[in-house]
Structure I
Amino acid sequence: MVDRDISPAGGADIPAPRGRLWFALLALAGVGFLGYRHWPEASRAASPPQREPAKLRTVRVATAQRASDTLSLTQTGTTQAFDTASLYPRATGYIVERKVDIGSPVKKGDLLFRISAPDLDQQLVQAQSQVLQLQAALIQARAMVDQAEANRHLADVTNRRTSTLAGTGVETRQNADTSQAGVLAQTANVDAAKAAVKVAEANIAAQEAQVARLRVLTSFEEIRAPFDGVVTTRNNDVGDAVTADTNTGAPLLTLARDDVLRMAVNVPLYAADGVRDGLEAQVEVAQSPGRIFPGTVSRTSTTLLYASRTLVTQVDIPNPNHALQAGLYITITLAIPRVSPAVTVPNDALIFNQDGTRVAVVEAAGDGTTLVRMRPVTIFRQTGTVLELRDGLKGGERVVVGPPAALRDGDTVALRSEGRAGT
């Protein structure tokens, strides 16, 4: 007898084994469906993620430029007169004549002031009179020499005669000795007379030197221009009393030579080696816009100032038409030849870290990519937004501008745009 299941709805009977089979198949299907939903997430969590292709850094580059053969040095300063003289009196007296005033152009040797110095004039006359007296004394001393020589000659003749007679017994030996001593005495008198002549000649020479000195001092009664120039200050007038050799007060006047002006330029250490006498300069003045005045390096201090490490350089500015004045504020530019070549790159191309001072240069690789190569460099100087490098680059290289901090040697990069160093 076969067991049958009776349906609750009273339907047809179903055999029991077939019902259990369908129930098992439905359970397996449910388990499979749940496993299918959860298996990918577990599998992805257990497996390592795949690496995406590295993204290239995009960098901006500029071309390193070969610097010009000259260094342009511009400085400002004040013009100075080529020569300046403050004239003081060398004679004591009163001003009796004045020939110039402020702004008067003068030539070398022109009379500026005349001083009356009667005391000095009298000293000169007295000194000249003393010369005449000493010359008369010299004549007298020479006459004494002639007389002494005559006395010596007489004594010599007498001595020879007495010595002859003493040998024959006519004269005594004592008289012979006395006559011989007389010759020696007259010889000494001659020497003394000649010495007196030399003393008289020396006195005359000393007195003539005194006369020459007083003549020079009397020549200072006329104050003349020592060089061509213009009077810049005047402090005395006719009737003023002046005292010789007093350089503590105000001078009679001040004279300046303005046909050539000069200016001192402090050349920095990096350009000092290229400065030479004769180097041309350009001068600009705010009062004359657009006009360039030529100048020339005339001399240098040859040694650097210890405190600032600069070379004092003197620039002469010809001013034949007197278009410039001493005391003007000017701008002067020197084109100093470079001693060694240099290459310029932008300031922000520099990399400074524990590896030293470097720049990143981009180079094309054989596979068509662009690589970064680090180049050590030496800085020569900085001008504005540009660095001048002494070595490390030759010019023409493409350098990375504003390199990222993570940029390393050998990295592959993409280029954004290219410019020129300093632009």
Structure II
Amino acid sequence: MKRPYLLLRHRDIPDLNDLTVYRQNGGFEAFRKAVTSLQPQEVVEIVKASGLRGRGGAGFPTGLKWSFIDNKNWPHYVVANADESEPGTFKDREIMEGNPFQFLEGLMIASYAVQANVAYVYLRGEFWQLAHQLDRRIQQLHNAGLLGDRLFGTDYSLRIFTHLGAGAYICGEETALLESLEGKLGQPRLRPPFPPAVGLFGKPTIVNNVETLANVPLIIERGADWYRSFGTEKSPGVKIFCLSGRVNRPGNYELPLGTTFRELIFEHGKGILGGKQIKAIMAAGASSALIVADERALDTPMDYESVPALGAQLGSASIIVIDETVSMDWLIRKTIHFFQHESCGKCTPCREGTYWMKHIIDRIHRGQANQNDVELLYDVASQIRGKCLCALGEFSTEAVLSALERFPQDFAARVAQQEPAL
């Protein structure tokens, strides 16, 4: 029997993006319960006990992050990171389009938990239509008495605002996001201090991903033990896996954490296009190291503890599948061009390193290089690693170094070919 959806509930319930329909299906009862029956710290402890981990990529325990809020400095803010810019990631958009009120309810519960009276939804610039839709829905919540002053007859008040970025990938990094939200150039801050101590406008701030927040109403409604009945001990709950690349049926798949790569790709994704052989997997979008798709890898559970054993990270679970028709020099040329374009330029290793990686991989791909250039590319990528202000520079090297280490034959073949590639 098919398990009901938890985060993608609009697939089971038609018109769930309508406030009346959402409330008819239990919507905002968890928020009411939190505000009227639970102390803020009790909400934090329930989320902490659930084991919910951040779904934006880092996998940091959500309740633990909330507990770090500085209660000696006011006001507090909560920011929903809806800057879904990672190539291969398209889960948050589906939630905000199909099940927006569950996400907003999660944001509202998070705000109550840390006693924030103002919350923001930061969306990537290309999501301007979504921003307009969310604005209308936020107004509906005001009209229904679910946002505003003295909610449910208590002293708690809350307002939510949307904010559009300008289409910069770097603003998915939480401190660059906060800089952009303040009207400044979207560049990362030096950390520490971290946002729960010094965040938006210099005040304590919690930043959570859209998918993370969409889990929260269910946890408050049904309890931490119920939530832990899904997934694994250290990676509880369900996850939306974004499957793309050389598969027959790409899309978003909501599955328990701990589901294997094999099940996702071959059962849900219906296998590889044209019956070709699978070659590699990128588990975290363009930011991912390349996993050699052997039997061990395919049978590895997709959770935050198991994937690192393959020399990669689960990240936001943007699973890109590469088959035998793809040469790795072509693939990493795509990722390098992306990161070079999106580098904010604030720190030298990332700004200069991505520039030189781009020029070297272009020479290799055009058939104008030799083995020394391949070694130079490895050297440049190695010099970037561990020396950047934020994770973007680090991410730019993941596919490069793993491709050179795990698929050297592709680069040897390109160098030996010595003729332009497509």
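Every read-out reported here was derived from the displayed coordinates using simple, explicitly stated rules and does not represent laboratory data. None of the values given here were measured: they were computed from a predicted structure. Cβ atoms are built from the backbone, for glycine too; each structure is taken alone.
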Original post:
Which structure, out of I, II, was Rg and Dmax of the Cα atoms in Å calculated from, if the result is 22.1, 75?
Top reply: II
Original post:
Comparing Cα Rg over 2.2 N^0.38 Å, for residues 196-323 alone across structures I, II, which is largest?
Top reply: I
**OP:** Work out FRET efficiency 1/(1 + (r/R0)^6) of positions 292 and 380 (r between Cβ atoms, R0 = 25 Å, to 0.05) for each of structures I, II, then name the structure with the largest result.
**Re:** II
**OP:** Assign the value 16, calculated as relative contact order in percent (Cα under 8 Å, 6 or more apart), to the correct structure from I, II.
**Re:** II
